[in-house]
Structure 1
Amino acid sequence: MATSKKPEKPRTPGPARAEARCACGAVALEIAAPAQWAWHDHSAASRVAHGAAYATYVGTWKSRLRFLRGEDNLTSYVEPDTGAIRRFCATCGSPVSYQRKRAPNNLNIPRALFTSGVGREPRYHLRIDELREWAYLGEKLKPLKGFPGVVWTGAGKRR
């Protein structure tokens, strides 16, 4: 008599992980992917904290984040006006996380720290009213002759 086997159910893989690290590598973390949200932050606070025209963040619930190393190497700054907590690598100064006071279970991590995709594209712009006039907005660029890898908008029109 032949035995009939039940067909095996396909195994459901666990959540994918996305890894991030600071510039020196002292701090590394991972989040469950896809990230919960992503956006561009044009606020003055993020602009200054990152030293850039704007910061792009991906967000996750704290329960979906795990430090691989260096959690004890973080230093914190609390914004006096908002109570938001910004954490930085104490060795290299890389911004590592941003946590709003009103959302203590959420962590926002700079997108640039991730070494792979996070499963979520930034589609939102916060504080767009604080966008700086010098930020790149997608103008047409062309190669700068004699400088490989450098592009520019071209010379301004003469008056």
Structure 2
Amino acid sequence: MAIYQTSAVVLKREDIFEADRLYHLYTEDFGKVRATAGSVRKANAKLTGHLEPFSLIWVELMTKKGGDLFITTALSETNLLGNCVLPNQVSLFTKMSDFALKMLRGQEKDELMWRFILDSFLSAKKIGASGADKFLSDYKSGFIKIMGFGDNFEEAKYYLNDFYVL
């Protein structure tokens, strides 16, 4: 079993089994990963508050048999949404997160993508309701440029085999 430590953005969480959760993370050192945290839905779970969606965290991951990742330790650095959360901000963050999850294929370190995702989430909390659509469009455009498609959304759709409609 190997143990890894890295910074990560919590993009999504899913309830699995009786008290566990599956977390989708974008990490600084490994790119997009999926990791399980055991018993985090129990009332006395210590990790729960640190693994909230849209949080920047420091995380320790351990490989299990078969290569699955398990979260052993997590410490929240900051909540990217901030303290005063509006429904339009949650919606924007969710759309940004969903786009990243669907566009990124696997575990691959990409320093430029890490900085872009982190900076985009930090900037998004300052966006009002009227600017959310433009911000999301610019985010998608920047994301696709970093992936190597320039501004060509049609080429990106073709390459991704209509995996996700832009």
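Per-structure values
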{"read-out": "Structures 1, 2, by Cα Rg over 2.2 N^0.38 Å, for residues 50-113 alone: label with the highest value", "value": "2"}
{"read-out": "Comparison of 1, 2 - label where FRET efficiency 1/(1 + (r/R0)^6) of positions 58 and 146 (r between Cβ atoms, R0 = 35 Å, to 0.05) is highest", "value": "2"}
{"read-out": "Computed 1.3 for distance in nm of label points 7 Å out along Cα→Cβ at positions 42 and 138 - originating structure among 1, 2", "value": "1"}
{"read-out": "Top of 1, 2 by relative contact order in percent (Cα under 8 Å, 6 or more apart), largest first", "value": "1"}
{"read-out": "Cα Rg over 2.2 N^0.38 Å - structure with the largest value, from 1, 2", "value": "1"}
{"read-out": "Origin of the value -1000, where helix-only ellipticity at 222 nm (-39500 (n - 2.57) for each DSSP H run of 4 or more, over all residues; to 500) was derived from one of 1, 2", "value": "1"}
{"read-out": "FRET efficiency 1/(1 + (r/R0)^6) of positions 82 and 106 (r between Cβ atoms, R0 = 25 Å, to 0.05) - highest-scoring structure of 1, 2", "value": "1"}
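Bear in mind these aren't lab numbers, they're just calculated from the coordinates by the rules spelled out. Computed from a predicted structure; not experimentally measured. Cβ atoms are built from the backbone, for glycine too; each structure is taken alone.
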